[in-house]
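Where a number appears in this text, it was derived from the coordinates with a stated rule and is not lab data. Given the structure is predicted, the values throughout are model-derived calculations rather than measurements. Cβ atoms are built from the backbone, for glycine too; each structure is taken alone.
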Structure 1
Amino acid sequence: MKLFLKGHRCNSPKCAAVRRPQRPGMHGKKRRRAMSEFGQQLMEKQRVKVSYGLREAQLLKIVKAALKKPGAIGETIINLLETQLVNVVFRAGIAPSRIIARQFVGHGHIFVNGEKVTIPSYRVKAGDIIAIKPSSKELLLFKELSSILKKYEPPHWVELDKEKLEAKIKSLPENVEIPFDINLVVDYYSK
């Protein structure tokens, strides 16, 4: 399954999932046995963890927080995952992947409401403005960003100013399309 971990490479024919669709190794092309229910839950949890760049403890903390909030647990988990600063930087198109977005945040290139934030799991709220640090805009990483963003269309809950290189959170994410079955993750942690 494509998790889009490598940014532009996953959209090209050089993507590893396109070149070799089977499992890695000598026995990758052989037929697999049907996976158990627990195996499916574990696989889905691992996909979410790897895709969002989380550790086990971080994902567990998100699931526990979602269980305490009212409403659908799956929707709440997706909401908590999507409102992390790293994910918003990625969704806004400032970074080509979540891994690079994490590096941008960790190195202090991202401002939230005019203040530097270096915590990748920082939770953004509706009305927050995410921008690139003014002195970082001259770096080679961000010089070609405005031409790349001209073709990019952000999700409906992110408003992107392509000239200023700023993103504003219009609302909390709703009806987000993700390639995971979040209910399997909830079932995994409910045991």
Structure 2
Amino acid sequence: MIQKVARESWRAVPGQPGYEVSDLGRVRSVDRVVHFPDGRKRRAPGVLLSPVVDKDGYRHVGLPGRRWPVHQLVLVAFVGPRPDGQEALHGNDVPHDNRLANLRWGTRGDNMQDAVARRRHVHSKRTHCPRQHALVEPNLVVSQWRRGVRSCLACHRARANKQFALARGLPFDMQAVADEHHRRIIGAAA
């Protein structure tokens, strides 16, 4: 069986003359002539740059003036400049996969929604609230659940009761009130 090999496409890195980036996420310098202060010239062949991987798994390359994340270079070269308020997003959540097909510009909110959908976000992994109520339907605050945040409805209602009690100078036991709300919510669902 013959496999079709994808052809790599290269584009110049905007603002970085002498460097190119590919749609597969590789960066290289191009052939150039180096001029020395004493007037000599030397032809320097282009080379593939070796990226450095940071603690979060993102690849960076050093270009004159600064260190660049490879995913940003790919998007700038193939899609265009970063729109205001946007950041580079990885479609498959793999930080070192810098193929153009895997990248897009998006908002911070888009990135957070991706994190929640892929269960990377801390709130999407929670199974119990701090008062040990199970974070399962129907004990979820609907408005927050729609955004992917798992928040305890029983504790949410108890906080509203606390404000009412404190405004009137009444004693209040948050754990007891939240537990009672939890019993009612879970009992109503059964």
#### Entry: Given 3.8 for distance in nm of label points 7 Å out along Cα→Cβ at positions 110 and 134, calculated: source structure among 1, 2
2
### Summary
Working back from 12 (relative contact order in percent (Cα under 8 Å, 6 or more apart), computed), options 1, 2, answer is structure 2
### Of the structures 1, 2, the one that 54, 43, 27 was derived from, the read-out being Cα extents along the principal axes in Å
1
### Task
Give the label, chosen from 1, 2, of the structure having the highest value of distance in nm of label points 7 Å out along Cα→Cβ at positions 14 and 158.
2
### Summary
If distance in nm of label points 7 Å out along Cα→Cβ at positions 30 and 70 is calculated for 1, 2, the one returning 2.1 is structure 2
### Parent structure of the calculated result -11000, given that helix-only ellipticity at 222 nm (-39500 (n - 2.57) for each DSSP H run of 4 or more, over all residues; to 500) is the read-out and 1, 2 the choices
1
### Message
Of the structures labelled 1, 2, one was used to calculate distance in nm of label points 7 Å out along Cα→Cβ at positions 22 and 174, giving 5.6. Name it.
### Response
2
